[in-house]
Structure P
Amino acid sequence: MIFIGLVILIFAFFRPVKGWYWLIKNNYQSNEKTVIEDILKQLYRLETYGSETDISLLTNSLKFKDAVIIDALHKMSVMELVKVEGDLIQLTAEGRQYALKIIRVHRLWEKYLAEKTGFDKTDWHDMAEEMEHVLSHEETDLLANQLGNPMYDPHGDPIPNKSGMLKEIIGEPLSSMEAETVGRIVHIEDEPDVIYRQILAEKIHIGSVIRVEERSNERIVFHSEGEEFVLAPIVAANITVSPLKKEVEIEEGTVRLSSLKDEEVGIIVGMSKECRGENRRRLLDLGFVNGSEIKIDLNSPLKNPVAYSIKGTSIALRNDQASKILINKV
């Protein structure tokens with residue numbers, strides 16, 4: 001009986017693929033791969049910002065234990081992914097290409113979540129962080145083809161192509177724009193998370209045309225789509241704006257549907273780029289198309305949601321949905 005029990009134990013431990021030994025080994029290899037890829041991505045990000053990266057800066061910016069990072073750096077040096085000189089760490093050309101492949105997966109997956117699913121935008125980054133370590137190069141190329149080989153992710157970040165080439169973000173931080181400057185929001189940085197969530201809470205949308213009204217060390221004030229926004233400079237720095245020519249003016253009277261009052265009538269003139277995928281198609285199918293007349297049919301006690309009358313039908317929208325539909329008030 002002891003012999004049989006021992007055989008069963010050995011089989012359970014070394015069973016092909018599903019044995020404990022293989023599960024532990026595969027999990028270790030997976031964790032090691034995750035650590036290496038997160039280091040590569042962080043080094044690329046710091047390099048993009050023009051920062052020299054030392055071991056202390058790297059360990060402080062990653063969630064892994066210092067010893068795990070040091071061990072991974074040693075292996076990455078042997079693999080010629082990084083070059084370590086004293087405390088300074090640099091990506092090699094091979095390491096930079098590897099990092100771009102990880103970034104490609106991450107941004108394509110965020111694009112997929114935005115266009116094809118109903119997940120909230122606050123979840124996209126964390127979900128893409130997991131998937132970037134899972135998808136193979138072949139699966140990534142298939143995903144890119146299914147999405148139409150997009151050049152930018154939902155935040156406005158350029159998506160590297162198969163060769164590692166990526167478009168440049170043309171614009172400047174909102175925090176550095178002078179008063180009376182007109183521009184279009186082309187990028188919203190999703191890190192750090194606390195600042196990104198504050199921008200989302202303000203319902204600031206990519207693609208919106210803005211006019212800066214005031215810039216100081218204390219605050220940035222700008223108008224967009226009939227509303228005024230006030231941000232701290234540290235928050236405004238995470239929004240990139242492409243300046244428009246001086247003769248380009250924000251259309252007078254163009255506001256968000258969420259600003260419509262009782263007894264007012266609006267004409268739909270557009271939809272924010274923030275309204276994507278199934279949500280956009282659903283609204284279009286319901287009649288929220290350019291030229292349609294719309295007014296409030298019924299207000300809930302908290303005015304969220306609001307039922308709107310359009311093409312003889314009453315349709316309820318939450319305020320965050322209505323804020324992505326642009327109208328001219330009649």
Structure Q
Amino acid sequence: MTALPRHRGLAAGSLALTAALALTACGSSDPAPEAAGSPAKTRTVSTANGDVEVPVAPKRVVVLDSGELDSAITLGVRPVGATHSATEDDFPSYLPESETKDITPVGEIANANLESVAALKPDLILTSKVRDGDRYEQLSKIAPTVMTEATGSAWKENFQVHAQALGKQAEAKKVLATYDSRVAKVTEALGGKEKAAATDVNFIRFVEGAEIRIYGKQNYIGSILADIGTGRPAITDKAKDGFSYDVSPEKIDLADADVIFTSTYGDPEKAGTTKTMTSGLWKGLKAAKNDKVFKVDDRLWISGIGYTAAGKILEEFEASMTE
């Protein structure tokens with residue numbers, strides 16, 4: 001799961017939300033009974049909050065996390081609204097600008113502005129309990145809300161839920177086939193399964209306001225490395241809940257590996273990226289000595305959490321490993 005800073009509670013008052021909700025209902029009336037044999041207008045999706053009735057073909061989708069944004073665009077759906085990360089005001093640059101330029105921002109991840117969401121009159125909202133579980137009732141009053149349990153390592157399962165909610169199961173099958181083909185290509189480029197397994201790869205994330213994270217196996221990037229079949233250093237087995245093993249700059253030698261990928265969340269100076277990567281301990285790492293340290297985009301490799309991001313990660317990973 002991608003770590004985000006804690007945010008204060010929703011600032012807008014309940015009267016504003018009530019007014020915004022009223023907009024979505026303006027002019028509506030109870031639907032007339034459907035004629036016998038007419039196609040259904042809704043279908044049931046199993047979610048982390050139980051079964052939810054969603055439109056058969058949703059037209060105005062709002063997504064409240066980066067994984068949901070990736071899923072929607074991967075499946076050919078352009079959301080009308082989406083959240084962004086706390087450190088950025090725009091949407092991830094790895095996504096096609098043509099697909100994101102008309103999306104309306106509705107606040108930060110895990111702190112969406114509910115009035116902004118309601119004003120868009122969505123017919124479907126996609127998010128997760130870990131991000132918006134405490135706002136489920138309010139969101140559900142705006143539009144059918146499909147929540148997965150969490151994010152990160154469950155990204156493939158979440159994608160299937162998103163595909164069901166969007167009515168894009170056929171497209172999802174094609175996406176999975178493309179991903180599997182790309183993974184096989186990258187593994188082959190590394191010299192095959194045995195050679196890939198013999199190469200230990202670490203991912204280190206520098207986080208502003210927190211310790212350095214040596215990523216374990218139970219997270220988004222860990223699952224992609226597992227699919228490729230690379231080796232992982234023993235330190236990754238000590239990761240808390242499989243997510244990460246956190247260290248200070250004075251213990252960065254614990255991150256030693258054949259290959260190291262790094263990213264930074266926040267300001268590199270405040271996150272300790274510059275200080276750590278110019279230290280003697282860092283320069284003593286095997287990967288550093290062999291020029292096998294690669295800096296990558298945090299919003300892609302850590303926050304993408306979807307198949308479009310995964311495709312680009314595989315491309316960059318292969319390019320770095322075979323240069």
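FYI, it's all coordinate maths here, none of it is from the lab. None of the values given here were measured: they were computed from a predicted structure. Cβ atoms are built from the backbone, for glycine too; each structure is taken alone.
What to note about this one:
- Which entry (P, Q) yields the derived value 30, 13, 10 for semi-axes √(5λ) of the Cα gyration tensor in Å, for residues 69-140 alone: P
- Relative contact order in percent (Cα under 8 Å, 6 or more apart) derived as 11 - corresponding label from P, Q: P
- Which of P, Q yields -10000 [helix-only ellipticity at 222 nm (-39500 (n - 2.57) for each DSSP H run of 4 or more, over all residues; to 500), calculated]: Q
- Parent structure of the calculated result 1.9, given that distance in nm of label points 7 Å out along Cα→Cβ at positions 157 and 229 is the read-out and P, Q the choices: P
- Distance in nm of label points 7 Å out along Cα→Cβ at positions 109 and 133 from the coordinates reads 1.0; which among P, Q: P
- Comparing volume of the Cα convex hull per residue in Å³ across structures P, Q, the highest value is found for P.
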